[in-house]
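Taken together, the values in this text are just the output of simple stated rules run on the coordinates, not laboratory data. Worth saying up front: this structure is predicted, and the values here are computed from it rather than measured. Cβ atoms are built from the backbone, for glycine too; each structure is taken alone.
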Structure I
């Protein structure tokens, strides 16, 4: 019981910087979309300034992985983004799916899930 409570508490605490991150991501997305409107098809920027406007306009998927050959204090910690218009068939995907869907905001933070290996939105 103590382990379950500790687990739930850690997940709930992680939601605080996650919400801050979502707000920050939304602001960053707005800025790169505006930049893309200023100079469409720009040849300077970064992976996020390329991916953000396409994802915002066309939907699809943002895939995030660690950047190659960029290290801070010897660790690969810089996220690199790729944009997929559609999910490729046969991709090896692992994601959570709520056992019971609820529209309550707290249900996005902590819920019972199962792991599925398919993507249904492609």
Structure II
């Protein structure tokens, strides 16, 4: 699968989970913070993000899985998606041959990289 297709499928899931204004607002809040603050947010919410991603996958991508998630957690999810997506696209600029074509699987793979599973990320 070409990188552009992977990117497009992951964006589909983000659009379903986060209304476009929600992403815009999260990016604005993240830009207002310093890089250290964003990194601290990602570190502090690491386990919560991983748990919520798994919950969303178990719910087959239903936005209802986000109910009750704090604004900080939602912002951290947007930050991680943008960061990991950029890393993924730089690491695999041509795409990947053997990848599950399911948009939710692609999104989850971008959202939880091996680095995100580690305690000291």
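Just a few scattered comments:
- Structures compared: I, II; top value of Cα Rg over 2.2 N^0.38 Å, i.e. the largest, recorded for I.
- Computed over structures I, II, mean count of other Cβ atoms within 10 Å over residues 30-37 reaches its largest value in I.
- Structures I, II were shown, and helix-only ellipticity at 222 nm (-39500 (n - 2.57) for each DSSP H run of 4 or more, over all residues; to 500) at -23000 was computed from II.
- If relative contact order in percent (Cα under 8 Å, 6 or more apart) is computed and equals 19, the structure in I, II: I
- For 0.8 (distance in nm of label points 7 Å out along Cα→Cβ at positions 46 and 78, calculated) the corresponding structure among I, II: I
- Each of I, II could give mean count of other Cβ atoms within 10 Å over residues 38-45, but the derived value 8.6 comes from I.
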